[in-house]
Structure 1
Amino acid sequence: MSEPTSNKKLLERLGDGARVLIVRLRSLGDCVLTTPAIELLHAARPDLRIGVVVEPRFAAVFEGNPAVARVLEPSYGSVMGFRASLAINLHGGTRSMLLTGASLARWRAGFAHHKGAGLVYNAPIPRAQEVLGVERTVHTAEHLASAMFYLGAPVSEIPRARLYAPAAGAASPYAVIHPASAAAYKTWNASGFVEVAEHIRRRRALEPVFIGAGQDDLTPFEGYRVVRGAPLKEAMSLIGGASLFVGNDSGPAHIAAAYGVPAVVLFGRPEHRVIWAPWRAERSRTLCAAEGIGTLGLEEVLAAVDGLG
């Protein structure tokens with residue numbers, strides 16, 4: 001086992017051109033919000049070769065990123081073959097910790113609150129609040145960036161997420177609407193999204209484009225252009241080329257924020273509005289009702305859309 005270290009400036013101990021492995025298996029929003037942390041690491045040590053371990057379905061988030069030298073599949077052979085000097089687990093959970101250990105990196109870092117952290121990490125990272133000097137609830141982008149600050153990246157403003165799939169071109173402007181989500185408590189009603197689509201078409205002269213994963217039920221929106229189950233890179237480009245995004249709290253909302261697309265995002269729980277709001281989005285509106293997303297009124301959502309100009 002490598003020697004324990006409590007050195008906060010671990011990045012200074014890495015040799016020129018050393019390899020750093022970042023484990024970030026999933027999900028879409030988490031992957032997108034990992035890119036600011038990667039940018040901070042790259043800015044601090046541009047000579048380092050950064051590899052990102054991610055499930056293939058989310059690999060497009062990191063592809064084309066000039067700070068990322070390699071995108072690796074989550075297998076033991078892959079992480080061992082990368083020969084990292086430092087492995088940073090930004091995911092947590094059993095599988096990611098096993099992959100971090102399998103990297104055989106001299107230094108293995110991860111948040112100390114991860115269950116079993118003492119068995120894998122010899123460079124444990126304290127709570128984000130401790131690193132940032134705050135006691136409030138922090139945004140996910142702040143949480144992930146705090147790891148880089150603790151390891152030695154200069155404390156600075158955390159940048160916006162960055163994606164490098166080219167934004168789609170279109171003959172006429174359009175709006176992307178994402179009416180699905182991973183859980184019922186995060187899903188606004190379909191009839192409301194239909195009304196939003198009609199409003200956008202009438203008032204903003206934008207073509208509504210509904211998007212969803214292959215398993216999402218988009219039958220209520222068949223009267224509009226529907227893109228379902230598109231490859232992630234294609235979906236990123238589609239969102240990136242939009243004039244407006246409206247949707248539930250989910251990964252596509254973070255894609256919109258990364259591209260700077262004006263966005264209205266609907267949240268199912270107030271605390272999630274703090275943790276998962278569009279990061280560094282200059283033109284965005286977030287809505288949440290304490291009684292649940294189903295109680296969000298149509299007029300409130302339409303007012304948010306119109307408020308974006």
Structure 2
Amino acid sequence: METLVSLLTLALIASAIRVTMPILLAALGAVYSERGGVINIGLEGIMIMGTLFGAVGDYVFAQRFPGLVESVPDLAPAAGVLVAILAGVLFALIHAVVTVTFRVDQIISGVALNLLAVGAARFLNILFFEVSTQSPGVSGFTPLNIPILKDIPALEPIATSISPMIPAALLLVLISHWVLLRTRFGLRLRAVGEHPLAADTLGINVIRTRYAGVMISGAFAGMAGAYLAIEQAHLYFEGMTQGRGFIALAAMIFGNWWPLGALGASALFGYFDALSLRVVRLPVPSQFINVLPHIVSILVLAGFVRRAQPPAADGIPYSKEEE
């Protein structure tokens with residue numbers, strides 16, 4: 001009974017919120033890419049580059065501008081996030097060029113991107129820090145406290161020491177949902193993902209729109225990687241993404257290719273991820289606990305994928321000449 005109660009504590013919920021954020025950000029990126037008709041299996045690789053460049057941007061800015069960072073401590077982590085986003089966009093651009101322009105199989109391109117990221121991250125880490133597997137420690141953002149709620153002892157775990165990236169991510173969910181539903185860009189992106197030939201006939205530039213979707217997915221995945229390095233670990237180390245890019249794809253599918261749905265699915269996976277970090281007293285092998293988030297992903301997809309409705313042209317290369 002005590003163990004069951006421990007699974008529902010606010011401390012566990014607070015932990016779940018924190019570990020949900022990188023999954024949620026990457027899932028949001030996947031929504032943009034696949035709504036435009038491009039499957040981005042390379043999210044894991046883009047997150048890897050985001051973790052590395054987030055740490056690099058934070059560390060280099062702090063070293064180059066110590067006086068400025070002493071006055072405004074949040075400038076260094078902000079620089080790290082911006083560098084990670086830029087790295088994510090550039091890395092996603094590779095996927096866009098290969099799949100949209102040259103129409104290479106999108107799954108193969110994504111897998112290659114993941115393999116490239118693993119090798120590139122190790123090489124670049126040696127180049128920047130002269131070690132192969134981790135960076136020096138970096139600073140995070142100044143934590144936030146929610147007024148009034150922070151003074152209530154029962155709510156303290158979820159009302160104090162909140163990363164500013166958490167409310168930012170939640171705001172991005174709402175903005176993304178509005179963009180896809182109400183804006184011209186969102187409607188065009190969805191049209192390209194459903195019927196690119198019809199969209200092209202109406203004057204929508206299919207190639208440019210798909211590029212935009214993939215590059216936006218890279219920005220979100222890069223930001224997710226920066227969160228892991230800057231806010232969770234306070235350094236980069238090899239393998240820190242632990243398959244979260246693939247879990248984000250599962251969250252996007254379970255969320256039916258919508259940002260709000262991706263939020264709910266990411267929270268589910270984030271809870272089991274947090275649970276795997278906290279449940280140590282159960283008579284279960286630790287290896288099983290560690291793979292619990294991935295098992296949940298498989299089970300959820302196995303039960304849901306038949307009812308899921310992806311964009312009609314998702315994963316299908318487009319060429320006006322061939323149409």
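Since every read-out is calculated from the coordinates, none of them should be taken as a lab result. For clarity, every value in this text was computed on a predicted model and none was experimentally measured. Cβ atoms are built from the backbone, for glycine too; each structure is taken alone.
Structure values in brief
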{"read-out": "Origin of the derived value 0.65 (FRET efficiency 1/(1 + (r/R0)^6) of positions 147 and 219 (r between Cβ atoms, R0 = 35 Å, to 0.05); candidates 1, 2)", "value": "2"}
{"read-out": "Of the structures 1, 2, the one that 16 was derived from, the read-out being relative contact order in percent (Cα under 8 Å, 6 or more apart)", "value": "1"}
{"read-out": "Parent structure of the calculated result 64, 38, 31, given that Cα extents along the principal axes in Å is the read-out and 1, 2 the choices", "value": "1"}
{"read-out": "Which of 1, 2 leads on FRET efficiency 1/(1 + (r/R0)^6) of positions 51 and 251 (r between Cβ atoms, R0 = 25 Å, to 0.05), largest value", "value": "2"}
{"read-out": "Which entry (1, 2) yields the derived value 19.2, 52 for Rg and Dmax of the Cα atoms in Å, for residues 107-170 alone", "value": "2"}
{"read-out": "Origin of the derived value -21500 (helix-only ellipticity at 222 nm (-39500 (n - 2.57) for each DSSP H run of 4 or more, over all residues; to 500); candidates 1, 2)", "value": "2"}
